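Each reported figure results from applying straightforward, stated rules to the coordinates on display, with no laboratory input. Fair warning: this is a prediction, and the values are worked out from it, not measured in the lab.
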Structure 1
Amino acid sequence: MTKTLIETTANKLVNAFLKNKIISPIPRKYSKKLPEAEKFRKLCESKIKLPVIGFKAAGTGIPLIKRLKEKEPFYASVYKKNVLKSGKKVKINKSTLGIELEVCYQIKKSFFKSKGKITSKNISKYISHMSTCIEVVGYRQRKKGITSFGDLCSDFGANVKFLLGRKKKFKRINIKNLKTNISNKKIHQSVNGNTNTVYIHPLNSLRFVLNKVKKDKINLGKNFWVFTGSTVGVVPIKGKGLYIGKIENLGSVKTIIV
């Protein structure tokens with residue numbers, strides 16, 4: 001049976017994802033508009049038989065949403081193989097877009113038995129822990145820059161690696177206005193940010209992702225992580241070495257870029 005173009009394209013991208021390879025850009029029709037990109041991402045994810053550790057929110061910067069004329073962020077699955085402990089090395093390439101600093105939450109598996117929508121009032125009962133996280137973002141394709149959310153979404157949400165900081169038991173803090181910073185002292189690079197840049201605030205981003213997971217009828221049957229989006233935007237990696245991310249009242253996280 002002859003495979004369709006979308007199946008062939010998905011197989012190529014999945015192979016690149018699994019083997020850490022870079023391929024030629026996929027046909028534009030699968031990445032130009034977000035709805036088509038989401039269909040393509042889901043097709044790719046259906047072909048991967050690896051443990052999913054959670055989900056990431058992407059496109060959470062409101063200025064970016066407005067500039068690209070989108071209505072809301074999107075989400076993608078995060079695989080266990082792409083999550084490392086703080087301080088581990090991450091190898092980059094020419095298709096790497098940059099580095100991000102995020103708030104992430106560990107969600108109880110009881111979430112999958114919940115009824116109705118997740119709201120700002122009931123969301124806390126499903127959170128067990130919270131942490132800092134560095135995400136290295138990039139394509140599996142030979143292309144640069146972001147022209148649409150579809151570019152990112154179609155390529156597994158452009159997630160390369162996640163570095164998890166020390167997790168803490170969840171407690172309500174003023175997550176709407178925490179100062180953040182990511183830096184590489186060796187090359188004198190330092191970028192400040194704030195948690196209020198993440199789709200109003202990280203808990204709101206978390207609510208968005210959980211409701212999307214519900215809508216798509218996904219059930220992992222276990223506790224999982226949600227990475228809520230960058231507090232500093234996509235920071236270009238201007239040099240290799242140690243990057244340290246700090247989020248006020250929450251903690252720090254590190255990675256070594258090689």
Structure 2
Amino acid sequence: MAVGTKFVMKSTGATESVTDQMGTEVVAEITGGGEDTCTVLSSDKEKGLTLELVMGERIQDVYSNQGSASTDFSELIGRKVRFVLSPDGEVTGFEGFDDLPEITTATGEVLTKDLYILGVKDSFTKLPDKPVKIGDTWTDVQGNDVPLGGGTLRSESDYTYKLVGETKKDGFDCLKIELAGTDKLTGDFEQAGTLLSIERETNATGVLYFAYKKGMFISVVVESKAEGVIVVQQAGLELPQQITSKGTVSVQFVK
């Protein structure tokens with residue numbers, strides 16, 4: 001990808017969470033989205049791309065039978081960060097993330113440097129480390145620490161990708177890739193002064209389109225279903241939880 005290339009990454013997300021609180025179902029619907037612009041500052045076939053990301057508009061709305069709320073992201077708009085995207089899709093070399101403001105979201109999560117970095121990493125998909133042909137599969141196994149509520153959760157994911165064929169998508173020659181896998185989340189955190197622990201397993205499937213002449217995924221759609229339990233440690237309560245989600249990422253190149 002040439003120096004000066006600019007593209008816009010748009011994301012959307014919709015989640016429904018159902019938590020059983022001692023026989024009472026608490027249902028929450030979360031919708032969100034964002035739009036960021038990336039510019040290629042340097043390009044090297046071995047090292048990859050140095051990208052500058054300018055944060056644009058983003059939303060997060062929460063509706064539940066306990067009320068509704070929205071997140072104010074105005075402090076983020078126009079903020080710039082830099083990072084390196086390697087040829088295999090790994091993201092490193094983070095700059096400017098220390099200067100991003102900490103924002104408390106409508107879900108009670110505090111966005112910190114580590115969570116901003118995780119968000120950027122999740123925006124890019126790992127490519128196989130060797131040549132593949134149609135019908136081949138490859139795996140991506142990762143472990144990440146996720147800071148939350150003064151604690152640290154552990155995410156262990158195992159995804160399998162399959163190259164299923166060539167096709168056209170949004171006017172580009174693309175490789176169509178399917179994914180399926182699981183993510184296990186465990187750990188302790190604090191919410192509203194209450195110590196909680198969580199065990200959750202998520203099963204996900206998705207379809208990705210890689211525009212190989214551009215060297216970029218231009219469309220990603222992932223759906224997931226999670227089941228788990230939240231434990232209120234002081235009271236010894238176990239609260240079963242089910243979560244369904246659908247997320248999309250699309251890329252548009254700026255001429």
Structure 3
Amino acid sequence: MQFSLPDGNNLYYEVHGNTQAKTSLLFLGGLSQTTMAWQAYIPAFQENYQIVLVDLMFQGRSDNPANFRSFQEHAQDIENLLNHLNIQTVIPVGISYGGAVIMRLMHYFPQKIQKAILMATFAHKTPFFDAIGTSWQRALETGGYSLMLDVMLPFVLGRHYFQNPLIPVEMLKQMRISNDLSVDRLSKLMMATAMSDDFRKELQKVQIPTLVVCGSEDLLCTPEMHHDIVEALPNASYVEIEETGHTLNLEAIPQTIALIKDFIQ
């Protein structure tokens with residue numbers, strides 16, 4: 001479904017599960033993911049929860065406006081959507097880019113959030129993180145999304161995934177390419193990360209119960225970066241999943257489903 005935002009741009013979203021449930025779950029994906037990244041989670045929660053999946057602006061089937069959106073502006077889009085759906089409070093689950101957006105939701109719209117789950121994400125950038133981002137941007141400019149994926153995948157999939165892939169890496173690459181993300185869309189998404197500031201000070205004011213989940217082999221958003229998030233948040237707990245990398249909603253589906261269930265119940 002498409003929701004027309006106040007600026008006239010359309011945000012794509014899906015509603016699944018029990019629409020009469022008292023609790024709604026919101027799932028936001030990583031940089032180049034779409035709502036498809038969460039399909040395996042629907043059966044686990046559809047009986048007891050209303051499930052909202054969203055393509056953030058520039059992702060998937062959402063629009064591609066002329067100007068990039070900051071993480072705060074993405075959060076405003078989500079707040080507008082929740083109001084449209086008459087959802088008073090929500091439990092958001094966000095990975096990587098989506099997790100960065102959720103942190104802004106937690107800070108700017110705390111009244112909307114019951115609890116939050118942050119997976120494989122970042123509140124600040126390290127020099128190594130920035131260097132990875134620069135390599136992705138240069139690959140995108142040189143060879144489009146295909147070359148960017150060649151450079152990206154070793155940083156977003158754990159070492160153990162390459163040894164025993166759930167989906168063969170080449171097939172996974174082709175599936176990602178089929179999302180048809182243009183260089184323009186990806187560049188605007190990456191700009192939000194490039195322009196973001198250290199958000200840890202703002203997180204210190206957030207009292208929302210939060211679960212922070214990291215893969216032990218995450219080279220992009222390292223366990224140390226997640227410890228910094230937990231240290232900043234007054235009411236956060238931390239779980240590290242062994243032998244997994246950055247893409248937890250592919251590499252660790254059963255583990256993350258179990259963690260989410262335990263946390264929200």
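Suppose you compute relative contact order in percent (Cα under 8 Å, 6 or more apart) for every structure in 1, 2, 3: which one lands on 28?
1
Using helix-only ellipticity at 222 nm (-39500 (n - 2.57) for each DSSP H run of 4 or more, over all residues; to 500) as the calculated read-out, with -1000 as its value, let me know the right label among 1, 2, 3.
It was calculated from structure 2.
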